[in-house]
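So, here come the structures, one by one.
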Structure I
Amino acid sequence: MIFSEPMSNVSHPRPSLLDALSAILPTLEETLLLRACLYSGESARQAWEEWQSHRNEFRNGFIGYNGSLKKVGLLVFNALRSHGLELDKENQTFLRLAYLKEELRSKIFRRICRDVLLLLANEGIPTIVLKGTALAETVYDNPVFRHCHDIDILIGDEDMSRAASLLPALGFSAVKGRPEPESYHLRLEHESGLPLELHTQLFQIPYHNTLLTEIWKRSHNELIVGVPARTLAASDALLHVCGHAFYSEKRESLRWVTDAWFLIDRRRDLNWDLLLECTRRTRLLLPLSVTLGYLAESLNAAIPSTFLTRLLDTAARTNASQREFALFGARFAPGAGFRNLIGKATGWRGRAFVIQWMLFPSPTYLLWVQQIQRLWLLPFHYVSRPLRYIARHIRFILVFFLI
């Protein structure tokens, strides 16, 4: 099953690839820990006790080596103080020190971020503050509880060069290296080591960037690190968090889960009809069916059941290109190799589609993935794709037997 708890009894068509795409979701152990952080009272304490019984390091006593806890340690520390979770003094000290370290780092982060926002505002460059940089300030109880690895800012295409020329005055320099094709972003690094990413699109895959003008218009002013700055409307922020996480290797940090959960919890006026319409038009129906379904069924996020029913019903009718791009996002999750995707797909139609995607994907998908600039080259890629797949397996078999 895709979720750790059963879906509601509402009858609706179920997308055949939903189980295969669930490879991107947190594990059971991570889900228990997230519940301990996000729930309150007895529910949080019960989840904490269940997590302790599942973790392999339990008999060793020290929780600092646990990979799941490292991802949400700051929120665990908050839950210890807020909900009275039981933990020995040594481990409490470990979490307290981690919090104090992050508190010091947060002061530096917020100072640098403030300087960047003031500089761009004073130069008349329109910006929208994205992801953790905005959400830490607007939906978390304390910005320190949301570790921000970098500063993410959306700007217009026409402002990219000018912004890049201004930021060295604040100690930023462009990161050397080969630029990623069709990345629509510029990565800089502060002399302190803090990365800054300037984006001209919300999603790295151009296939999903269809509503940027509308999203800019819906953005609104909020106070970010003490500076008035534009942020995404709540429905657009949730679309961005879940859509971006589906394709990002950083989703393993679990920050997308807590970002989305707090967004839903703190923005009770979120426009669900608008979110569904934008999800359809950005062709992110399958990614959001997986991510929002998990939040509702495994973490009790306050998502209307009628919205989920409509979302799944619409996602069940997605076209081949949308299904292919969703598989592309899940492909790089741990345990999501081709064989596992085939095994997890529901029914023979789902499994047949995964095989077809592997060997003979649609031209739309292949043109983007292979970065094909000339259409006349497309037939050669169709011929070479299955041959390369077979060659990789032959090499694997030869290496196995030689070893």
Structure II
Amino acid sequence: MLRITDNPVYNARILSMFLFSRAACLIALLTILFLASPAMASPWQASEIQLARKISAVTGPGAITLDVVNLSSLRKADVEEIRLGLLNELDSLGLHSVSSDQAAATMRIILSETLQDYVWVAEIRQGNSEPSVIMVTMSRPDKAILERPASALALHKALIWTDDNRILDVALPVSNPAQMIVLEPESILLYVLQSGHWQQESSLTIAHPRPWPRDLRGRLVLRKDHLFDAYLPGVLCRSTATAPLGINCRESDDPWPLSPDRSTLSAFFAPTRNFFTGALSPGIQKQTTTARFYSAAPLPRDKYTLWVFATVDGQVHWLDGMTDQAAGNLGWGSDIVSVRSGCGSGWQILATEKGAGPHDTLTAFDVADREPVVVSPPMEFSGGISALWADADSATAIVVVQNSETGKYEAYRISPTCGQ
């Protein structure tokens, strides 16, 4: 017979073996999870593998150079992670990164996006042959992953000028004494600030051989070699460069600048209507057309500019040089403009909206991820907004309103400041 004292010894040995076995399994499991964690941590790996395999099928193994251009809302850290991931996957397929003078193939990876997906495009050049283009897409992660807080803004308005005649635009050159230029349908008025009041200095008649369209629009753009250009439907007026100041007006189908910097982008205005035709000059990279639109606003990014268009069908379009995305109806009015505030993502969109009764409002939106976020309370005006243009420095905007009670036109300068 077994003694009673043998039982504890026997059981203790079994318990020790059992605990050792569980510990070994746990260590093995943790080791597997640790080794697998880098792949699990990257949401981009599947797309990196897919794109690398497509590239390899075109080029075969060899020496390459790779440049990554980000046209999406991805953060710099994500872009660098994707670049390193692509290089790693390409290396595993026999495509080794070298300097450009040693490479048999050069690759330009463009990271873009739609409202639903990320779109990665690879442009591959080998020798003198035509470039090959391949593409992969992946669903965008949950918005919460990419969402970044935007700093709140406060909008301030200062009344510049009031007139019984329609005001199309106002410009304030940097000068001493201060000057103001007012664009009206039939004339351009020049004022000088004296003793705290604007005094008219001259009135320049606009020559136009055809009647103006019913809903007339106009744009003043300050220049360096002369004081200003005035754009009207089918007519361009240019000021003289020397005193006494005059203007030369001529029939013209020249495109209108869409921002104070004339070198960025211009668009052709329909001479008998109140909107732009959608033809762009010189274009946003390879994009030279978009839908017909009332107004447009640039949002500069690190390596490209995202352009926002308020189209005639009430939608908003985003153009980045690769894709033309229709964001649908955001409830914005026909006039939008961008301002450089330094808050949030740096630049914001000011968009008109219908307020209560005849009173329009202006609201600031931050667009860090192509999904506008309201960052200011709506600013209400005394009537309908008839014009909205960026000021010369892009840090402020000019708004023209027709007062619903007096019928007069009022021009305001709008300034954004960061919230506390």
Compare FRET efficiency 1/(1 + (r/R0)^6) of positions 132 and 196 (r between Cβ atoms, R0 = 25 Å, to 0.05) across structures I, II and report the one with the greatest value. I
Read-out relative contact order in percent (Cα under 8 Å, 6 or more apart), computed value 12, structure in I, II: II
Of structures I, II, which gives 59, 28, 17 when semi-axes √(5λ) of the Cα gyration tensor in Å is computed from the coordinates? II
Thinking of I, II, which structure, once FRET efficiency 1/(1 + (r/R0)^6) of positions 100 and 284 (r between Cβ atoms, R0 = 25 Å, to 0.05) is computed, gives back 0.05? I
Label whose coordinates, when helix-only ellipticity at 222 nm (-39500 (n - 2.57) for each DSSP H run of 4 or more, over all residues; to 500) is calculated, return -6000 (choices I, II): II
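Throughout, read-outs are computed from the coordinates displayed, never taken from laboratory work. What you are looking at is a predicted structure, and each value in this text was computed from that prediction instead of being measured. Cβ atoms are built from the backbone, for glycine too; each structure is taken alone.
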